[in-house]
Structure P
Amino acid sequence: MNQEITFIIPVRNNQKYALQAYRSIRMYHPEEHYIVLLDDASTDNTWEWIQQTEKWDEKVIAYRNETKDRVGHTVLYDKGVELAPTEIISILHSDMIITENYVHNILKHLKPRVVVSATRVEPPLHPPGPEKFVKNFGMEPDEFIAKQEEFFQFVEDREKEYKEVTSEGIFAPWTMYKEGFIAIGGHDLLFAPMELEDSDIFNRMLLAGYQFIQSRDAFVYHMTCRGSRFKDGIEIEKEIPLPDGTIWYKPKDSQEYLDLRTNKFREWWRKWHTDVLHDTNMKPIVPGRYETAFVIKNATIGKVIVLEPWCDTLYSDDEMCVIEAAYLEDEKSMFNLKEKFKHYKYNAPKEDIVVEFDASKLGESHYNNFIKQLPLVLDTITETGTYQFDIFTLTINSLKKRDMIKPFFKNVF
């Protein structure tokens, strides 16, 4: 198969980071591999830079979201895949810098239905994990340039130490065959413009039977979330000492990120009925997704806010629909939430999984240890019937799992 890659790089108001990503590719691959640069309604000089780059680099493909509003990585990744002229696609964040042997050490593991992730080296802006190296070679491009020789030596040493070593995690940057990406339907528009779009597609890849490989000797330097979460000129909220004596700097999140985060996590719960789960190497853990109804007595607006995302139907004693009306006025979702609300006096629950309880007895421990764990609990049960768990009466009419491989809301790109 052809081993040419198309790097897909969405960019929004962060041209100075994207420039370093672009230069790192061309430093080692001056005449091979395509680069799709997708501008997301930038208001600085990002689009002008992309246009100029396309003019003198024949393997750069430029695309711009012409609306005034951000559409996000969720949409632009899929657009980049559509524009990719090669069989292989590689998702690269605009604040990532590849290394000399990156492409070779990725491609040696690639085959159909395999997704290959690289190993990130990051400044201490996220907590450490076994899938990456936390080492500060600069939090801004100019700082990195000053330390790049030290970084290259670090990578050279680690490439020898981890030569041919792999694990099973998945995260950006990741590379796969375009055909496999299209086969599962791409990203889910539910998570546009950002937050959790990667966790969602990784879950669906796992359910579709794709194999995940992290190439431990393929390295990128990652400035860390400079497209959205942490803006230019990063602000540090506080320093957090770690057990090994190092410091994790907790950055200040952008308001844009904070505004989206709560909503997108609630959309995630509506779709998956579980938190984002993975093992220590960042391989997803995906419990079964069951058709679930809650039947609650003594409903209040506060309890409905907590419970609604975790079920498909919410039966309550809100006979006059006062709580429902108040909730729907404030809650925003791509799901039709109005269809979720029913009164148990007039509607008999027919869902596969029915959970009955008194909302006035629901405490934080019930929420954390049962509501949020319900799919994991159901995965351990093999027979239909009625079970009692503390305040909850659990009736299992069927243990049929929902097909979750295709996106709920399809991108149109």
Structure Q
Amino acid sequence: MTTRREFIKDAAMLAGGGALIGKAGWKGAPGGAAPKSAPAALPPNRVVSVAASDMLVDAKYNPAAVGRAFEAGMRELTGEKTQAAAWSSLFSPSDVVGIKINCLGAPRVSSSVESVNAVVAGLKSAGVKENAIIVWDRRDAEFQKTGLKINKGATGVRVMGTSTQGESILPWVEGYDRDVYVSFEDGTLAKFRALCRTDFFKTASQRELFNSMTWLWMLSRMGDERAKTYEPEMRRLYTVENDRESVKKIFDGVLGKFDEVTIPDEEKSCFSRIVSREITKLVNIAVLKHNEDSGVTWAAKNIALGVTTNKVRFHIDYCAKAIPEILSAPCLRDKMVLHIGEAARISTVSVAGTHVSYDNRIFFSRDPVAMDRIGLDILEEKRNAQGLESIRGIATHIASCAKKGLGTDDLSRIDQRALRV
């Protein structure tokens, strides 16, 4: 068994993004392999927060404080006496482990290199082979400001995007699995035609109008010349909150223009092949952030919208339908083992990094819903201190995930443990 001293040595060797490249080789497991070991029988709704006064130094994560937080947090979460035993209770040497991070907003509010290094060291202490660890997010290009270096080789910890291409408004791009997907009519041309036969457009909000026409953006990316003329405006409106008239103008302009068009697979959102074919276990390192279309982004949204294509349309109902449906897919539900919630640097306004609030905690849980429920309260408190409006009313995906059986949003049922190191 790895001793505490050996664990700390491994963590020190991993300090800094470039140190993620190691020596050991691994050829991979059969695609879609099931987990080789069952996680320990732990209280399912336990959420552990670990605070450290020196968690941030000059607004950057302090590796020493992160190391102390991980040791205390993992032991408290699992009930094990040592950190190595804690990791071994969740992972085995035969596992292929994906570490899903969030690169958006790097370097200010992205998943920290320090937490990534702590997870890698923990997995290695449990016997997981270096090349059987995949640190990933959506696209290779998103890693540029994270401090992590892309590594797709046969040695060392792998670091990569699912794809080299943008996936947000297309049903499929390279790196995603054509055979594993969820299907929604929202945002499709077929649904748009159905809405045109109702009074939807008389009362719909700007967000609802925009997300009902994401098929137009998709058509543009697919090369339709008529649709291309609308893409610059669609791009602009994607980040604008108060311009319903411009969205309505696009709607009026496209009426009847695409009646003969059929878009293959427009209702599909495919899963990353990393989750559908490669990994057996998933660790989620999420950053607490505000989002204008879902209220809060933390554990659940970091995974659900980070592993699927064709997702701009998901926000039409504040993600209340899409997120629980995605997380219920076997390639995620059966593999999600550990959620790490960074809350020392919190993005309180949706444009990541423009408004940051500071805290001193990292959270550990196996329940993404419970963690998000707590995160919502934290974000509300931070936004209120900055004079910003409440987002509780639009964070509806948390309750939807609870109803789907993915965890609990009932504070009385969450086993909250608060530590200080």
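Each reported figure results from applying straightforward, stated rules to the coordinates on display, with no laboratory input. All of these numbers come straight from a predicted model, not from anything done at the bench. Cβ atoms are built from the backbone, for glycine too; each structure is taken alone.
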**Prompt:** For distance in nm of label points 7 Å out along Cα→Cβ at positions 196 and 244, which of P, Q scores largest?
**Reply:** P
**Message:** Once volume of the Cα convex hull per residue in Å³ is calculated for all of P, Q, which comes out largest?
**Reply:** P
**Asked** distance in nm of label points 7 Å out along Cα→Cβ at positions 84 and 316 was computed and gave 5.4; which structure, P, Q, did it come from?
**Response** Q
**Complete:** Comparing P, Q on mean projected area of the Cα convex hull in nm², for residues 180-259 alone, the highest sits with P
**Message:** With relative contact order in percent (Cα under 8 Å, 6 or more apart) coming out at 23, pick the structure among P, Q it was computed from.
**Reply:** Q
